[in-house]
Structure P
Amino acid sequence: MLKNNPMMKKLVETGEERVGKLAQQLLSNEKFVATVQTLVSRSLAAKGTLDSALRSALSAMNLPSTADLEQLRAKVDDLERLLASVESKVDTLVAQKAPSSKK
C-alpha cells in the first residue's frame with residue numbers, strides 16, 4: 001500500500017538521493033576517510049589485544065581455546081582416517097586368509 005503511494009516513492013527517492021550525496025561528500029573528505037581508517041586499525045588492534053588476553057586467560061584456567069579445539073579435531077580426523085585404513089587392510093588380510101584356511 002505504501003510502496004504504491006506516489007508521495008512515499010518521492011520521499012524515498014529524495015532520501016536516497018540526499019544520503020548518496022552525503023556519503024559522497026564524506027568519502028571525498030580526506031580527514032573523514034583518515035579518521036575512519038584510524039578507527040578501523042585501532043579496532044583491529046584492540047581485537048588482537050582482546051584475543052591475546054582471552055587466550056592467556058583460557059590458558060591460565062587450563063581451558064582449551066578455539067584453535068586448540070580445532071587442532072584436536074584435526075588430529076581426531078587423522079586418527080579416524082588411519083583407523084579406517086588399518087581396518088580395511090585387516091579386512092583384506094582376513095579375506096585372503098579365509099580361502100586358504102579351508103584347504
Structure Q
Amino acid sequence: MAFVYMLRCADDTLYVGSTVDLERRLAEHQVGDGAAYTRRRLPVELFWFAEFERIDEAFAWEKRIQGWSRRKRLAFAAGGVDAVVGWSAAERRERRAETSD
C-alpha cells in the first residue's frame with residue numbers, strides 16, 4: 001500500500017507528500033525529521049489522505065496536487081475529483097481576469 005497525503009501546517013499552509021508508511025511519515029514530520037518545508041512550520045496535522053496500491057500511483061497524485069492552488073486542494077479534500085473537474089480552465093480565466101483589472 002501507498003499513500004498521498006496533505007498536512008495542515010501551523011501557518012495554515014498545506015503540504016502534500018506521498019509514502020508507503022503513513023504513520024511513520026507523520027511521526028517524522030511532527031518531530032521535524034520530515035521535509036524542510038514542514039520542519040519550519042510545526043506543528044503539522046494530517047488534513048487528508050488517500051490510499052493506493054502502488055507508490056508510483058501515489059507519487060503521481062502527489063505531483064498533480066502539488067501543482068494546484070490552495071482553493072483547489074481544499075475543494076478536492078472536501079469533495080474528491082468531482083469537486084475539481086473543470087477547475088484548470090476556470091482558474092486560468094480567473095487569473096486572466098485578475099491581471100486585466
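Assuming 1.3 is distance in nm of label points 7 Å out along Cα→Cβ at positions 10 and 34 as calculated from a single structure, say which of P, Q it is.
Q
Have a look at P, Q and say which one yields 2, 9, 7, 8, 6, 6, 7, 7, 8, 7, 8, 7, 5, 4, 3, 3, 2, 2, 0 for P(r) over Cα pairs in 5 Å bins from 0, in percent, as calculated.
This value belongs to structure P.
Of structures P, Q, which gives 10.4 when mean count of other Cβ atoms within 10 Å over residues 58-65 is computed from the coordinates?
P
A value of -31500 was computed for helix-only ellipticity at 222 nm (-39500 (n - 2.57) for each DSSP H run of 4 or more, over all residues; to 500); which of P, Q is the source structure?
Value -31500 for helix-only ellipticity at 222 nm (-39500 (n - 2.57) for each DSSP H run of 4 or more, over all residues; to 500) corresponds to P out of P, Q.
Since every read-out is calculated from the coordinates, none of them should be taken as a lab result. What you see is a predicted model; the values in this text were computed from it and never measured. Cβ atoms are built from the backbone, for glycine too; each structure is taken alone.
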